[in-house]
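A short reminder: the numbers here are calculations on the coordinates, not readings from a lab. In this text, all values refer to a predicted model and were calculated from it rather than measured experimentally. Cβ atoms are built from the backbone, for glycine too; each structure is taken alone.
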Structure P
Amino acid sequence: MAKPESKKIFFENLSGAGKAIAVLTSGGDAQGMNAAVRAVVRMGLYVGAKVYFIHEGYQGMVDGGENIVEASWESVSSMLQVGGTVIGSARCKEFRSHEGRLKAALNLVKQGITNLCVIGGDGSLTGANLFKEEWSGLLAELVEQGSIEADAVSKYSALHIVGMVGSIDNDFCGTDMTIGTDSALHRIIEVVDAIMTTAQSHQRTFVLEVMGRHCGYLALVSALACGADWVLIPEMPPEDGWEDKMCQKLSAVTQPCPFPTVNPANLSVPVSSAL
């Protein structure tokens, strides 16, 4: 008789004992951020680490004080279905300056935090990378100022940062789908479904503009999902004279069905400004 397999213990080689992890959300909010925060907190606690919330993004890290709060297992309960970010997000001009990053470093050292999880978009992760590159220099400067003891440099010498892409644009290379993209696509399709009755009732043609900045993922996939006749994306700019062709297409629609839906990406090029 075969012996039953021993129960597999996941993450058995991981230990967070004596370590401190902080999680923050930065930039524009995206659905799914709360689920990511919850996962970081509970996984950190599971391996025995202390986990901290940093409220209001980088601004909270610069300001310190009550913005950096220890998290518990219960503090992330009942938040999976909640949109946005319950720990807050804010754009911080001060963090862009050397003085601001120096304040942030001091606040992390005070809590013994050397592991940071940043959930945000391109700007947020760029800031995190710069913060990591400057970390050693920031600690040395804090010692010179007398803000921390000299032995803190060796104790907190390494800053480990994990970046999780929280952006509905799905514009981060190497990531299959960023946090918030799927929910954004779902909302777009809901809007298209809602305006179809008006389009059919009044023989109207709708031009729908979606988010995406320089990435046409949302525009392209939503166009495929809703059966749009036209789609304009930044990766494939339209040819000269597209405005006249589109106007001719729109004015030619006189029958109740079918009707075209044009789905342009939100661009910073003449395509969207012309629309």
Structure Q
Amino acid sequence: MGTAQLPNLVRFMEGILAPGQYSSADISRNGLQVESCEQAVTTVGLAVDAAQSIFEMAILKKCQLIVAHHGLFWGNSAPLLAGNTGKKIRTLIEGRCSLYVSHLPLDGNMQVGNAAELGRRLELSELSAAFEVEQGVTVGAVGNLPAPIPQNEIEEFILSKIISHNDRGMTRSLLFGSAQIQRVGIATGSASSLITSAKRLGCDLFITGEPKQEAYHMAKEVGINVIFAGHYHTETFGVRAMGRLLEKEFGISTVFLDEPTGI
């Protein structure tokens, strides 16, 4: 088992994710949110959420670093290190485990991002960055299926590629678009506000995670198919991809800290 120094891991991840490009677009405090006294890392935990149960799981699995998509600190106000947040930080510090967070950078990155990884899982060709949230800053991807798929088969095809049969309870489809589907837009998590943008990009299908009430009429009025494949499930891809890079670059171990929310 290899060992890497925490600053080297952070430097490597930020060289790929370029969090500074998202500083004005993202309310997440991306980067190293909690630094423990343990600088030598042999095992990295990979997680969607920075939750107490995840931290406890990581410490049981002897992780010295957690890489999470949803972190502890959001917005510009000074964080209050009390209550649940204080408990989480104490758990990390006492467990000698640090926390690194990447939100929008891990959504939009074309090397390890959630959308790009999901697109590769679907074998999309001509996969490219899409869905600008400000000039030059994207949070999703767009590409083409190898061949058109009928509308009545698309949900089973998509879900079979990304979610096991046991975890499909929260998925939902809105089939208001083309009868044959080939061009696909992806923005993971909570991105139903991008439905209209997906239509403008010529997408037959838009895949996101979490359904919102307003998404129904938005999709119906612009005439597009939408699949909501779960906020949690669509955002497992990025941290896992980053984990594979860390294993390859540093020879360390990674473990996926899985706690599906059903949302």
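Brief remarks on what is shown
- Parent structure of the calculated result 46, 11, 9, given that semi-axes √(5λ) of the Cα gyration tensor in Å, for residues 126-197 alone is the read-out and P, Q the choices: P
- Per mean count of other Cβ atoms within 10 Å over residues 22-29, the highest-valued of structures P, Q: P
- For 0.00 (FRET efficiency 1/(1 + (r/R0)^6) of positions 150 and 206 (r between Cβ atoms, R0 = 25 Å, to 0.05), calculated) the corresponding structure among P, Q: P
- Entry that produces 33, 20, 15 once Cα extents along the principal axes in Å, for residues 46-93 alone is calculated, selected from P, Q: Q
- Read-out Cα extents along the principal axes in Å, computed value 77, 67, 31, structure in P, Q: P
- Test item: helix-only ellipticity at 222 nm (-39500 (n - 2.57) for each DSSP H run of 4 or more, over all residues; to 500) calculated as -12500, pick one of P, Q: P
- Structure responsible for 21, with relative contact order in percent (Cα under 8 Å, 6 or more apart) calculated and labels P, Q on offer: Q
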